[in-house]
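We did not get these values from a lab; they are worked out from the coordinates using the rules stated. Remember, predicted model here, so these are calculated numbers, not experimental data. Cβ atoms are built from the backbone, for glycine too; each structure is taken alone.
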Structure 1
Amino acid sequence: MLGDECIGNVSVQLHTDNRIKFIDAWVHLNYRRMGIYRKLWKTRWEYCAENYKGYKSFAWCKKGSLPLFEEKGFVIGESCTYVEKDLEF
């Protein structure tokens, strides 16, 4: 938070099979390229490592986030493509 403005967020989702999914990572457009995403990522990682030992972590990440995940030792698995369509009635 910067004052009362949220400038970034990272979240996790617990799964029943001792897996933890990294989700909803973003930084406000006005604050990108300042190292905030990496700081949020590191904080989330440290929290999970301390509180969820033995869990397997995983994430679906965008192309821009992939280098950081690879740098941290994540292995590329499946890939997916975002699609959308207006609903027509």
Structure 2
Amino acid sequence: MDKLDEINLRLDKIVDQLNEINEAFPDGVHAHRMAHEAMIKAATAEESFWRELKLEIAKKGLIGLVVILVGLVLAGVSVKLGLGIK
């Protein structure tokens, strides 16, 4: 086997390997990349949604706690002043 035959054999192997790789992307490499970009964008949006939801829940919980505390303070003050229900 001379050098040219060896080079051709290696090139055939490389072409076969490239064909196998291309079979992994039936819609093409560009479509595969676009699919990954869409998944990354969706994951980023989902992360943002959950972060904002947690913040809103914390705000509402804090406001609710303040309302309850103010109500208890007002009820206590009204009892101390004799303004309670008789």
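Here percent of Cα pairs over 23 Å apart was derived from just one of the structures 1, 2, and that gives 67; the source is 2.
If helix-only ellipticity at 222 nm (-39500 (n - 2.57) for each DSSP H run of 4 or more, over all residues; to 500) computes to -31000, which of 1, 2 did it come from? Label of the originating structure: 2.
Thinking of 1, 2, which structure, once distance in nm of label points 7 Å out along Cα→Cβ at positions 29 and 61 is computed, gives back 4.9? Source structure for this number: 2.
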